[in-house]
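> Next up: some structures, all given as structure tokens.
Please treat every number below as a calculation from the coordinates, not as lab data. Nothing here was measured: the structure is a model prediction, and the numbers come from that model. Cβ atoms are built from the backbone, for glycine too; each structure is taken alone.
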Structure I
Amino acid sequence: MKVVFMGTPEFAVKSLEMLIEKHQVVAVVTQPDRPKGRGKKMVFPAVKEKALEHNIPVLQPESAKNADFISELKKYEADIFVVAAYGQILTEEVLNMPMYGSVNVHGSLLPKYRGAGPIQWSVINGEKITGVTIMYMAKGLDSGDMISSVEMEISDDDTYGTLSDRMAEVGAELLGRTLVEIENGTAKRIPQNHDESTYAPMLTKETGHIDWNKTSREISCLIRGLDPQPGAYTIYNDEVLKVWKVVILENTYPNALCGEIVETNKKGFIVKTADKAILVAVIQAKGGKAMPSDAYMRGHAIETGVVLR
């Protein structure tokens, strides 16, 4: 089939690679290049990098509703649009443009976790099971009919990064099988139960602010769900520290306040939570690199009795 692929981050690259191998990708649509890092150097989206490797035309509209962009899209006469974590809302005119319509590779078992951050929120909320769904796109937020899905387990060690990598592989395989069914006319249309839908909103900086009044597991899930980006953080005195790895302990420290640093040792520092305590094992100071907490503590004071906020 002639395919226009729309996607932006690393999660979408595996699906694009599969399409390049098995179909004719006539164009790729992705988000505009953005400045990144201290030097504000312009960085290409991961999907653009892959498209350029294969000399595929790349479109990067600031708005997918732009009339010139829509006119350009029509010229490719695609059989189907495939979308994976593109990051913009598409109009009904665009969705209905190809003969086979538009399908989406979504990182959850719909109707749960509709929205921009399904993979992150499934980890943050402590889910044990998630998956990938291929759906027909329609007006509304991830509300179109489902075609196929695959369940996946979330381990206690999974981060957003590790889970996203596995989902990308599974999603690409599922997409390949599903496109064959669409072309053969055997693809199913399974309406979503809208009453069972949940929302996975876009992440903000405040999402990562650790609330030490929560349980150790809730805090661990937050940290893992925001790894490798944007990261969870806490405030020690007036300094922002990103927290990348913690170990849940059985100690309860009944006389300590939530967020209080109750102990330091060779592995890091221990913080009281709502139910138990956690060892903070890997941290990152503002402007620095992530490092084991014990290494950080050799050059910086971490005092017991201080309450993190």
Structure II
Amino acid sequence: MKKFMIIDGSAILHRAFHALPPFTAPDGTPTNAVHGFIKMFLSLVDKLEPDYVAVAFDTPKPTFRKKLLATYQAHRPKAPEEFKVQVPLVQEFLDKAGVAKFLVEGYEADDVIGTIVRHRDGTLKKYVVTGDKDMLQLVDQETMVIMPVKGVSALEYMDSEAVMEKLGVSPEQVIDYKAMVGDSSDNYVGIRGIGPKKAAELLKKYGNLEEIYRQADSLDLKTRGLLAEHREDALLSKELATILTDLDLGFDLEKCRLKMDPKNQALLDYLDRLSLRSIKKQVTGRRVPAVDKEEDNQLSFF
């Protein structure tokens, strides 16, 4: 089967920005996030050798989840200006390199990826590159989640068995699992008092959140009380955790075919403009590691 690599671009861009020291282009524009993103992108291409590639991004516009919960992701610090100016530069790199990118206002990169993943033609093995455990709900026979453990020198390949081993639930139950345990990074609580072990135990026995509530009378008094007290939180958390798979992307697989040309003058001019010399050497075929050992340690952010 042909391979389709789908990258959570916003996640990698954010992490690269925080992982690497300040770099600047000749005109003073910050480039550390650009540098880290492109290095990791090229290394992933070298490692996975995909036939197709797509990169998904968040947008600045508040998402529908923010409308559901005003405090959704509220504790996350606002992106500094040094980061913001690099987002269009990374997207420009993808455009110059002929790599498909997708973003939809009002939705997260997760939802964009979910929609792409649900495109099925029976000829693709899909690899979603992300550090977000929410994405584990997308794992199935056609889709594997790849979570960088250390830069890109160590990758954790998450199939259904690996999800079960890691969380104690199947991919189909990840949404219900998150509904109960919550997500501190996204700032929703789930069911206070029910942790990962108890959530996995309940899902193993009853299958999903709705069935757990239907069978609540058969549970011990403490668990029954927690379920009753936090029912609204659980249902809201499930809605927040659910990745959408039906966005209108105008998706065309052929436009995602990877066709990076080492003689692409527009790309080379872009790399020269930002003084990305080591990246240019790799792109033009003068082999250097996409990410050297020191950089790989710096990019160990997942």
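> When mean projected area of the Cα convex hull in nm² is computed for each of I, II, which one produces 17.4?
I
> Here's something else I'd like to know. Suppose relative contact order in percent (Cα under 8 Å, 6 or more apart) works out to 25; of I, II, which structure was it derived from?
II
> Please compute FRET efficiency 1/(1 + (r/R0)^6) of positions 244 and 260 (r between Cβ atoms, R0 = 35 Å, to 0.05) for structures I, II and give me the label with the greatest value.
Top value of FRET efficiency 1/(1 + (r/R0)^6) of positions 244 and 260 (r between Cβ atoms, R0 = 35 Å, to 0.05) goes to structure I.
> Starting from the value -7000: which structure in I, II was helix-only ellipticity at 222 nm (-39500 (n - 2.57) for each DSSP H run of 4 or more, over all residues; to 500) calculated from?
I
> Work out which structure the value 3.1 belongs to, where distance in nm of label points 7 Å out along Cα→Cβ at positions 108 and 212 was derived from one of I, II.
Of the structures listed, the value fits I.
> Kindly point out which one of I, II the value 4.5 was derived from, the read-out being distance in nm of label points 7 Å out along Cα→Cβ at positions 68 and 188.
Source structure: I.
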